[in-house]
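Each value in this text was obtained by applying a stated rule to the coordinates, not by laboratory testing. All of these numbers come straight from a predicted model, not from anything done at the bench. Cβ atoms are built from the backbone, for glycine too; each structure is taken alone.
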Structure 1
Amino acid sequence: MVGFRPSKEPDKRVMKVLPMICILLLVALLGFLIRAESVNPAQVGDGIVRTEFIYEQAPFPSCHASTIAETKNGLVSAWFGGTQERNPDVGIWVSRRDSRGWSKLVEVANGVQHDGRRYPCWNPVLFQPSSGPLLLFYKVGPSPSEWWGMLTNSTDEGITWAKPNRLPDGILGPIKNKPIQLRDRSILCGSSTENDGWSVHMERTNDLGSTWQKTEPLNDRTQFGAIQPAILYYLSGAIQILCRSQQGKITESWSNDQGRSWSAMKATSLPNPNAGIDAVMLKDGRGLVVYNHTQKGRSPLNVAVSSDGKLWNGALVLEDQPGEYSYPAVIQTTDGLVHITYTWKRQRIKHVVIDPSKFRLRSIIDGHWPG
C-alpha cells in the first residue's frame, strides 16, 4: 500500500506561498470593506438608484459644502476643498457628470486678492435659471463673520467660467442652499449673517445678479439663532424656509406673497444638531428635506418628505455609522430622480440618486425617527 509519510517539518514551498496568500486575502477583505462602507445595505430597496463618490482621489485632503445642479449636458457639482476649512488654500472645485461618469476635478475659483493676500473660499452654490448661464455663487473671507459674496457664471454647462465679480456690499447671495426662480422669473435666495449673532434674511435679483434687494432679518435672535435657509416653493404659491439653528430644531418661516413678507420664525418638529440642511419641492407637490435627524453630531443623515410642510414622514437613512455626513445639497432632475450630494467624513463628496416614487414612508411622531 502506498501512503503519505508524515513530515517532520513543514513543506518549504508551502511556507513560501503562505505569506502571499495571506496578503491577497487581506487585500480582498479591505476591498470588500471599502465597498461596503460606500453603500449602506439598509438603503437598498427603499428608492436608492445609485450611490457613488464624485472622486476617489483629489489634490486636497479636505472637502465640504457641496452643491449640485442640472444642465442640458448632465450634472455639475462644486464644493470647497483644501488643507482644511478656513485655510487660505481652500478653493472652489468643480466636476461634471455625463454618461461616462464624473470628470476630472478643476479648481474654478480661489481667494487670491489684488494685493497678493489669499483668503479661504466657502459654501459654493450652483443654480441654473430657466434661461441664461449656469450661476456659481460662493463666499471669500477669513471667516463667516467677515466673508463677502462672489458670483461667476458658465455659458458652456460648467466647462469654463467667467471672471468672478464681488457682490454689492451687504449682499451675500445664497449662503448655502440653491435659490428658487419665482413666477416673475426673479431669483429668490436664502441668506444669513453670523457677524452679530445668527440672522436669516432673503435676497432677490431680477437680472441674474446685477442688482439686488434684501429683506430685514426674519428671526428674533433672542429666540432663535438661525442661518442657511433652504427654500420650498409650493404649488399653491406659498414659500416655506427651513433653517439650521442653535436651538436643537430646524426652524421655519412662511411667505404668501412671493417672498416679500414672512411669518414669525418658529421651531418645527424636526431636530437639528446645528448642522446644514437642504430641501427641494418635488414635482408631485411634496417637500423633501435632507438633514441630520439628531440633536448632537452629524450622523445619521436622513431624508424626510411632507405634503404640507408640517407633518413629516421618514423616507431614508442615508448614513448611520459613526463619522461626519453633513451639509447635503439636493435637486430633482427632469427625469424625476432626486440627486443628493453631501460631505463624507470631510474626505470625499458622496452622490446618491433616489427614486421618490419608491419611498416607503413612516410617520415622524413627536420628532422621533420611525423605528
Structure 2
Amino acid sequence: MLYPQIATTVPQQKSSNVEVEWITDTRRMTELANEWTALESSTQQRTVFSSFDFLNSWYGNHVLYGGNPLIGVARRNGALAGIAPLVVRRGSLARIPLNRVLFAMHDAYSGEFLVEDDHPETIGEFIDSLASTVSFDLICLNGIEPGTSQFSALKDAAKRNGLRVELTNHPNATVDLSGGYDGYCQSMSRNFRRTVKRQAQRVTSAGKPTVGGVRLDSGKDSLDSSVNRLFGIIENSYKMKGKRIPDCHRNHILEMAQRFAARNSLHLSILSIGNTDAAAVMGLVERGTYYDFTLAYSEQFAPLSPGAYLMQEVLSDLSERGVHTVLSHGAHDYKLRWSTAFVPSTRVFLFAKKNSAHISRFVRFTMAPLMRKLGVEDP
C-alpha cells in the first residue's frame, strides 16, 4: 500500500446530522449495492459515472493500477445520503510529486459525487472529513460547475479547511439529437453533409460495410463475441500496435459490458468492411443520454476514416432509439467533425497547506501562464 496511514475503514466523522465513513476495501461495496442503486434512482443531477454498476466494475479491476480506493459513504440519520468514489494516488502536477485525491476513472476526466439533489451540502461534508482524516497535498475533482449549489458547497468547505482553489476547463463534445438524426444533419454545415456523403462512398468502395454488435436491447446474445471483436480492433489500433490489452482493462470492459447489457444500456457498435472488423464505438445509455466510453479503429483502414463513418451510423441508431444527447469526454479536434457543441467542464483543484502543494500551485497556475505568454515551454 502507498498510504499505510489509511486503515481498511477510516473512523466515522460526524458533522451536524451527517456521518461520513471512508472505505478502502472494495469488497465492502457489495454491502451498499441496494442502497446505492436506490440513491441513483432518486437522484437527477448525476451521470452514469456515479452508478454502482459502473464503479463496482472499475474498482474491482483497477484496484492496483488506478490508485488506492477511498470510497466515502455519507449517512443522514442512518440513511445513505451520498457516495464519494475516490482514489488516493501518487503523481505529479507541474512536475512536483504530490499525494492526490481523485475521482475513480480519473484518467478520463470523468467521475462525480453521488448526493441527494436537495442536499448539495453533503459534498462539503466529504471535504471536511477528507481534510481531517486523510493525508493529501491535492484534491482534484471534475464536473462541479461554478454557479451551482454543489460548487458553492465545495467552495465553502475549502475555505473552512484552508484549501486554496484553482480551476481549469476541460470541455466535452456533445451532439444534440433532440430533433432526430435528420434534424441533426440539417443543423450542421453543408460541407459537413458533403463530407459524410463522400466518406460513405469511400468506405463502400472498399467493401460492403456492416454494422453489428450490442445495441441496447438488440444483439445481446452476441455480447461476449462483440466484446472480443472490440478487443481485436483496439489491439490493431495505432495506439496498441498489436500488443495485448492489459488484463485489468480487458476485465473491466467485459464486466461493465455484461452489467450494462443486462440493463439494456450497453451500446457497442462494430463496423466491418468486407469481412474484416474496422472500427468500434462503445458507450452507455441512461435517461436518454449516451456517454461514450471507448472508440478505436484498425490501423489498416486508417485512410478510410472508419471511426468517423461509424460515428454517423451510431448517431443515427441512437436517435431511432430515443437518445436525445450524446456526451463525449474531451475536446479533441476530430470531434469537431461531428459534434454540435463543446460544453465547458470544470476541473477543481484544492491545494492543502503544505510546501509541496504551494510550490505546485505556484508553478502550474502562476509561472506556467506567464511563461506561455513569453513563448517559453511550460515548466
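Summary of values
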read-out: Per FRET efficiency 1/(1 + (r/R0)^6) of positions 153 and 233 (r between Cβ atoms, R0 = 25 Å, to 0.05), the highest-valued of structures 1, 2; value: 1
read-out: Test item: relative contact order in percent (Cα under 8 Å, 6 or more apart) calculated as 20, pick one of 1, 2; value: 2
read-out: Label whose coordinates, when P(r) over Cα pairs in 20 Å bins from 0, in percent is calculated, return 26, 54, 19, 0 (choices 1, 2); value: 2
read-out: Which of 1, 2 yields 15.8 [mean count of other Cβ atoms within 10 Å over residues 89-96, calculated]; value: 2
read-out: Structure from which -2500 was derived, helix-only ellipticity at 222 nm (-39500 (n - 2.57) for each DSSP H run of 4 or more, over all residues; to 500), options 1, 2; value: 1
read-out: Value 4.3, calculated as distance in nm of label points 7 Å out along Cα→Cβ at positions 137 and 177, assigned to which of 1, 2; value: 2
